[in-house]
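S.K.: See the structures that follow.
Each value in this text was obtained by applying a stated rule to the coordinates, not by laboratory testing. Note that the coordinates shown come from a computational prediction; the quantities given were computed from them, not determined experimentally.
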Structure I
Amino acid sequence: MTEPTLAVRFLSPRNLLALIAGLGITLGIELRHPWLLAMGTTALGALLVSLWQAARMLKSLRVKRRHPSRSFEGEQVPLTLEIENDGSVPCSLILVEDHFPPGDVWRIRHLIEHPIERDERLEIHYTGECNRRRGLYTLGPVKFTARDPLGLFSRELSIEEFGLLLVYPTAVGLTMTQVLGNGTLAHVGIETIIRPGTSTDFTGVRPWHAGDSPNTIHWRSTARAGQLVVKEFEDEVTTNVTFFLDLGRLGLTGLGDQTSVEYAIKATASLARRAIEKGHAVSLYAVGKGTEYTPPGKGQRHLLMLLDHLALLKSQGDVPFLGELQLQVPRLSPGGTVIVVASASTLDADALLPLVAQMRGRRLLPILVLIDDRAFIKLYREQETRHYEAMGLEELARRLALEGARVHIVTKAKSQQQALLQGLEREVIADG
């Protein structure tokens, strides 16, 4: 689009009308010519009426935005603007501009071709794509640009209509990955099962056995059978899946959306989604500046709570990650699963391998997701030394697998989704 020349800008309709008004009134008075005076007066009147309409027409506009409160990276978000004209002047030739910061095209424009009449209400529907990474974004304000019916004057109005949109990290759908395998207890780790136990769901009665609580005796059945009979209840058996996510400052490499921490957070979201789909209870320890704990829970509501948490996490602080892991492992219930997600070079093999052995001894299933942070740009001077001194990625994965852990390696790729699928669907096999 070429820039208009000075002559074109000068000879705009508004300037020509102002010139006609000035010349017509001046010459009409000087020459005492009524037609010239009438022409000038008419042109001046048109200018004043257009200016008056332009000054009033946007003041009566009201706007309200409707949109989902949450979305995923790369997802299309439907938005609706409700626009109402509660004034007495029609609004015409309106250009609506809404600010959508989660997208690459963060200004969404829409031209309303027909006038918005008095007391009229209309809706504009459009979509915005969340091309930027996870996080909390503020939508708005809404900007209006309008012209009077003659197109002589334009006015702008910015309305502070804001809204919040929380963008979740990508949680890829894993189909081949057995997040928990067969678990570490019989029939635990594949899905939630029901077996006789001590919940509140009554299933029937059975003869009394040594060790049964007196509170479970069913006295009416005992009197009828002539022997002690106890009540039996259903008991849900669920594997607890505990995530440990390393958000330490030195574990962050890369820039923008392509960082090792973004890969780690997306891997955590994907595995948590898989575990909850299988009916397991999921908890999270995010270790960075401090330790942020999300208690265990199940179902889609708990998954949304986890994604809310993951969407806002930042890489910062220097709390020792393996120190926190060493502190929490003895507190975990036997039979559960521990999923460690961390940048590979931040893990000290000499400290990690005994922890894996300790997990196995406590009947915990360890799963290690190693992010190949060496493939990203280093941000801190200390990372150069750490990358040099740390055990090689393949050797670390092999030794962890020999110790009884399930190991997955996620490496940098142009498509993060493809990198996650390849890394999380493929397990490192110990060859020694």
Structure II
Amino acid sequence: MPNRCTRVPQIMMPKSGTDLSKWAVVACDQYTSQPEYWDQTDEIVGSAPSTLRLTLPEVYLEEADVSDRVDDIHRTMAQYVQDGILTELPAGMVLTERFSGGSCPRRGLMLSVDLEAYDYKPGSQSLIRPTEKTVEERIPPRLKVRQGASLELPHIMLLIDDPDRTVIEPLFDRLDRFQKLYDTDLMQDGGHINGWFIPQGAETDAIENGLAALCDRDTFNKKYSLTEDLALLPFAVGDGNHSMATAKAYWETVKAGLSPEDQADHPARFALVEVVNIHDESLIIEPIHRVMFNVSANHLLESAKKFYGEHGCTVSIASSAGHAADTHVFPFCTATRRETLAVKNPKWSIPLATLQAFLDDYLAKNADARIDYIHGEDVVSQLGSKEGNMGFLLPDIEKNDLFRGVILDGVLPRKTFSMGEAHEKRYYMEAKRITL
């Protein structure tokens, strides 16, 4: 089937009897300013087998002993395989159900995707694309961990836009057909997770066909109200983008030394990911607001009028927000004002892109100004109301606007949205070989 970029992996899991509450550890890019979290995790794990020994928490990336830590990780990977602590399952997928304190669990599917179908470069037209800009400077230190590693342990979440819930959700009506693979609490307030193994066969064929069907051209164009055949986008990286980018960079180095025949099935070509429907009830997509510092509100607003005018838009300042379909509106606050910036006929498809395009331009031209990205409206009001500051509120994000924004505008601006707190991020559980 065309537009297929998935693959049924051979997943590795710890042997029976392993304490999975010590095995599973939160994604390495969390709690990067809280070394005490990782000290506590180390105490909890002790000498037990754990993914803590197979990954590098990014809080340690700048430490003097980082090379020694990486060498230890590579040795431990080999040792876990040699000692049978990690064993390879038959080809298959894993259906996951994660409870982390909300009103409903997050449901996902572990499978592999072809890194040849992923490109993080600006202007990418690939079937798998990041939702936000990839900071390439973040790749080299992560690449050092992957180079020399025999395994990957993913915290990548790929989103699909499946409003009719045709792929993942129906599997939970057939749980009696699948083997329970794990059922464990997660340390450090991570909640609880269940996993079921789906062996390669009719079920995995149906899953892959369902994912490929998301690329039906007529359905795709109708879903996003497209009037031209833009590049299809079945998968968007919702979490772990720099991990995905590192996997891609590593594959490119491996690929360079392989024949075309060897490239086709090399394990480093395929990245293990968790696929989640963006319409899963557990996923709360929240906007990240903006506060500008060291600015004159009058100067900034006049600059906005000029910037948007040059891009064919019109700007008005009003005391309250309107809701016209052809207008993006941004309530703002200063020490003396509570008003709304309205941009009519914006060239950008989502409001955040409209605002950030201007703010980036303003920051480039005004060296003293700076920006911060704020989660709560109350904090925006508190900071924005201080002399010399200006706070902008972003509207709620419609879930399918994330895909639409990437399709029409390219990758979304940095800090577009927030998807869950740190303790809700993926915990490492499954592994996969990346070397022969």
Structure III
Amino acid sequence: MKTERMRWMGVLVLFVIVAISYVDRINIAVLIIDPAFLAHMGMARGDRASQGLLATAFMVGYGLSAVVLTPFFFELLGVRKSLVAGLCTWGVVTWLTPQLQNYDALLASRALLGLAEGPLFSLAGAFVKASFASHENGKPNAIVNMGTGVGLGLGFPLVSHALGAYDWETSFHLIGALNLVVGVPLVLLFLHMPPGPASPRGSMGNALGRVRQNVLGALQTRHLLLVTVLTSAFLGFLWGSSNWLPAYLKEVRGFSLREMGWMASLPQYTMVLAVFLGGALIDRLERRQVPLIFVGGSLGVGLCILLAILAPTRELAALGLIAANFFWGLQSPAIPSTAQHYSAPGHTASAFGVVNGVGSLVAGFMPALMGLLIGGQGAGPQSAAEVASGFTLGFSTLIGTQVLVLLCGAWLWRCGRASAH
């Protein structure tokens, strides 16, 4: 009974850690609408390219770390120590960010934060795999992944409140304290790896061997390139929309700072609900029909973003954005399910780690690309019409990601039908 309670306590701890990590990630997305923050870091309000590059720097560090650094963390430190080291790094980097005096230093800090957060989901997966049998790991994996939507949902209003009630420095200090005061004690007190082969062996040679295993395992995955392209486009929507959503709601749709925080969080809570529904849908479909979730979901996302762009009222635009995240969430469980289905026996974890890492790395360029398009001609003053036009162009790229997801999903469905016959 004690073992049963402790393994579920570990799952809940991982849920909280994932949620905290996503608050870290979207902090900048809210702060780029604050003139005091922009002035301190040497960014012009209209310099959308530089603003978007901050999110891209994080995701580049995150993607590289997820692929390359994860096995070293796991082999040399183990899950618990790696999580504690990561939380300490996140907390210190975030707490000290207000001390930075220029844009280049801020850019470097976001890349460092990405490097530190990269191994998180692989470490969480290692805990779930070691603590739960294969026939009972669906629920713990779902709970851990819920932290994504909950973190985004809480992060937008939390940072907006700190910005409105205090100042931008307070938002960094608050998030840094969450990592150090909440995250670290939770891991030390309630997350314990069961004894077994999942424990680290502490050898640099083993760590190097696991890097090689990751690469070789991924190369044995059927439709590897197709799944990776699909994952990149799928994640591109998440990072593009979440990083520019606050600015869009405030500067184009006219929501106040307080309204913007809550409006930006509603799509994330809708996404959490859709993740559960998507998982249930997968269980009811034949395996070869699962790629149709990508086809239908991407079509729904694209149409809802188009509605949000063209909507004559801000309420209808917000409804379109909420619905878009619902259709995106429906597709979310199909990503690991597809990777598991096509990966070679014994290489599921390594294949998905590489696919997810590469997908995150590619998707990380979406905020910068959108920033270039939103910024238009440069960092100078823009009229309201020019700002709206720039955001329309930038958000149109999100529709492009879903076209790519639809095509990849349709191709996977076609391949499944051919295999069945």
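S.K.: Of structures I, II, III, which gives 44 when percent of Cα pairs over 42 Å apart is computed from the coordinates?
M.R.: Values: I: 44; II: 19; III: 10.
Here the read-out was taken from I.
S.K.: Next up: One of I, II, III was used to calculate relative contact order in percent (Cα under 8 Å, 6 or more apart), giving 24; which?
M.R.: Source structure for this number: II.
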